[in-house]
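Listed below are the structures to be examined.
Laboratory data are not the source of any read-out in this text; all were calculated from the coordinates shown. These figures come from a predicted structure and were not determined experimentally. Cβ atoms are built from the backbone, for glycine too; each structure is taken alone.
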Structure 1
Amino acid sequence: MISFELSPQQKQIKDLVHWFAKSEIRPIAMEADKNGKVPDEWLDKVNKMGIHLNASSFGGSGKKKDDGSSSKKKEREGNRMGVIATEEMAWGCPAIALSLPGAGLGGPPVQSSGTPEQKERFLSIFTKDKPRWGAYALTEPEAGSDASGIRTTATKVDGGYILNGQKIFITNGGRASWNVVFATIDRNLGRAGHRAFVVEKGTPGFSCTRVAQKMGLRANETAELLFEDCFVPDENLLGGEEMYSAKENRPSGFKVAMATFDSTRPIVAAMAIGIARAAYEYTLDIVKKEYPKHGRLYYEASELLAEMEQDIIAARLLTWEAAWKADMGEPNAKEAAICKAVAGKSALDICSKGIELLGPVGLDGHLVEKLYRDVKVFDIFEGTNQVQHLVTARRLYAQHDLYV
C-alpha cells in the first residue's frame, strides 16, 4: 500500500538533497540564469561529490525491501526516491538540476531496453573523474508531441545503419557523450519501423548545429542535432537486432520511447512541484513581511496562498502514486500522464499567482519571475498537456471497452 509518510531513508535523502539545493544550487541560480550557463568549476565539484542526474544517485537503488514475508509483494523504492530528490533539486533551480552530469533522460531507455553489454558500456562512464552527460533525442521539427511521426531515417548497411535527419530541443544533447536517437527504418511501417540507437559524440556525420536561446531554463543546454550520412554500428542498436525480431509482442523504438515516458514523466512532474513550492515559499515570506496583518489584502493573499499549497499537495500525491506503481512493477502510463499534466498546469498557475501577489517584487531580477519563465516548459515537454489528456483518456476508455 502506498504510504503518505516518508520512510527514514527517504526522509534522510530528502533532507540531504534539500541541504545541497539550498547551500550549493540556490546561491548560483540567478547568476547562472543571467549568464545562460552553469559554471564548469561547479559542475566539476558536484561531479566529484558523486551527484548525478539519475534517480539512483539519490539512493534509489531499485532494490527490493524484504519484509520477511514471502506472501507479500516486495517493494522497490528507486522511483519514489527519484521524485522526492528531484523535487528538492528543482526547488533549488530546475535549469541547474537538468544540467547535472549523468545519463539524464537517456538513462531509462538504456537501462530498460539495452543489452547487458550496452548497459555496461554506456552507463559505466558516469564516474567522478570528469563530468559526462547522456541525452534522449526524440523530438523533431515536425514530430513533437506526435512521436509516431519521426522522419529521421535509419538505412541498413553492412555492419550497421546510416542515419539522416534532425533533432531539436534535446536537453544536454550537444555536450552528451552519447544520445539515444530514435529513427525509422521505413516510414510505411509506422510505429513498427521505429528503432532506437545510441549515437556517440564524435561519430562522423553527427553534429550539434545550435544551442537554443530560451525564455526559461536558460542555464541548461538545449541543442539541435543533425545527422548526415551518420554511420552507427550494429552494436549501437539499442537492444540489438534480436529484440526487434522477436515474434511475440514485437517491440519497436516507439515502444521504447513510450516506456521511457512512463519513467520520466513523474520526474518531470516532481520538478514542476519543486518550482511551484519555491514560488509559494518565496511569496509566503514576502506576504508575511510586507502585507499589513488583518487587512483586506492580507486575507485575499491568504486565500490565494492556501490554493497554491493545496495544488502543490495534490500534485505531489499524484506523482508519488505514479512513482509507487513503477516501483511495484505495475503499469503506470495513466498515472504518469495524469501527474505530469496536473503538476505542470498547477505549477504554472502557482507561479502566476506569485507574480500577482508580489507586484514589483515579482518583476525582473527576482526569484519568482525566473521561476515563472522556467515553469512554462513543464506544461510542454515530455508531451504537452493535451497529449497527457489523450494518454489518460485512452487508458480510461480501454477499461470500459470504449475507444478514443
Structure 2
Amino acid sequence: MAIEGRADARKGGRIRLGMVGGGEGAFIGAVHRIASRIDDQYELVAGALSSTPEKSRRSGAALDLAPDRIYDDYESMAKAEAKRADGIEAVAIVTPNNVHAGPTYAFLKAGVHVICDKPLTVSLAEAKKMRAAVEKSGLVFALTHNYTGYPLVRRMREMVRAGELGDIRLVQAEYPQDWLTAATETSGNKQAEWRVDPKRSGAGGALGDIGTHAYNLADYVSGLELAELAADLTSFGAGRKLDDNAQIMLRYANGARGAIWASQVAPGNENGLMLRVYGTKGGFHWRQDNPNSLFWSPLDKSTRIVTRGGPDAGEAAARVTRIPPGHPEGYLEGFANIYSEIALAIRAARVGKKPSRAVHFPTIDDGVKGLAFIEAAVKSSKANGKWVKP
C-alpha cells in the first residue's frame, strides 16, 4: 500500500508551487523542494527566495525559474501570481519565524494554499490572528512538523488510538543536538544567527526550534490534552538572549505525566529526537535516527521490534510506505509524506471536496498549540519553574 493518489499524481496536473525564502545557503528550502518532488505531486514555478533581490534572482536562476516569476518580495509575488491564469496554487513559506505571518496573510488573500515551516510565528497573539485568517479563507494550511510523516510514528498513533497501550500514564520526548555548543552564531553561520535572535526567532531558542517538534510529536502520538507545565530554560552560550537548553515537566488532563528535553548544547548528539510512551497495557519507544524500527513492549511479554513495512506495521504506516521491508526510508521520505498528504487535500479542494478521513497533516491548530506551549514554558521558567497552563 501507499499514499492514495500517488499512482495518479498528475491527474489535473502537478500542483503549481511557489516558495518564499529558501534561497542559496538555506538548508530547509532545499529540503522542502526535494520533499515536494519525491512523489511527483508539485512543480516549483515561482519564488521570492530571499529578502535580498539580487540573491533571490540568483537563487531563482539556479532553480531554472522563469525570470518573470522570480520576485523581489513576497508582496509582489502574491499580487502577480493571483493575476496569472497559471498562477501558483500553493506556497511554501521557509523563512525565519518572524516572516511567516506576513506571507501567510498575503497568499491567503490571493487565494493560495499555504505550507508553512514551524514554529508558526513569533507570538501566540499572532498565531491566533493567523488561525482566524485561515478559517476565514477556507484554504488549506499546513505546518511542516515533518516527523509526523514517518510511517512508524503513524503506527504509534494508531496503536494508542486502538487502546493497545491501555490508559496512557507516561510520555517522554527528547530532542538533543550539539551544534550550538560553541558560539556558532559568531562564525558566519546564518542558520545559527537568526535562531539566537529573539527578533527573528521569537521567545524560544532551542525551545521554539526543536522543542516544538518534541512537543508536537508527543501530542500527535499520545492524543492527550496538556493541562499545565513547569519549565527550566537555560542559555549556556555566553551572551545568548534565547535558551539553548529546555527541560520541561508536563501534566496531562487525564492524570498522565510527561517530560520534554530539548537541547542544542549536548555534545555527541546530532539529531536525537526520541519518544517513549507507557500505558497500563504496555509501552513503546522510537528514535528518528533509526526510524524504521519501533520497540514495542506489551506488559509481561518480551519486547518486539516492529519494522516499517513489516507484518505488524499496521494500516496507518502502510499507506505512507513506499518501498519493501529492509530498504530504509528516512527524513526526506517522511517530509515528503507530509507534502503528499497536503497534495491530496489541495487536489480535493480543486473540485470542492475534502480528502478521505485517512489523510492528515499538521494544521494551523497545531501551530497555535506550539506557540501556547512556547509562551507557557517561557512564563514558567521566568517564574522559577512555576506550573503554568498553556
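Worth pointing out:
- Structure from which -15500 was derived, helix-only ellipticity at 222 nm (-39500 (n - 2.57) for each DSSP H run of 4 or more, over all residues; to 500), options 1, 2: 1
- Mean count of other Cβ atoms within 10 Å over residues 34-41 derived as 19.9 - corresponding label from 1, 2: 2
- With Kirkwood radius over Cα pairs in Å derived as 21.4, matching label from 1, 2: 2
- For distance in nm of label points 7 Å out along Cα→Cβ at positions 138 and 154 computed as 2.9, the structure of 1, 2 it came from: 2
- Parent structure of the calculated result 125, given that volume of the Cα convex hull per residue in Å³, for residues 98-217 alone is the read-out and 1, 2 the choices: 1
- At a computed 20 (relative contact order in percent (Cα under 8 Å, 6 or more apart)), which of 1, 2: 2
- Among 1, 2, which structure scores highest (criterion: FRET efficiency 1/(1 + (r/R0)^6) of positions 146 and 290 (r between Cβ atoms, R0 = 35 Å, to 0.05)): 2
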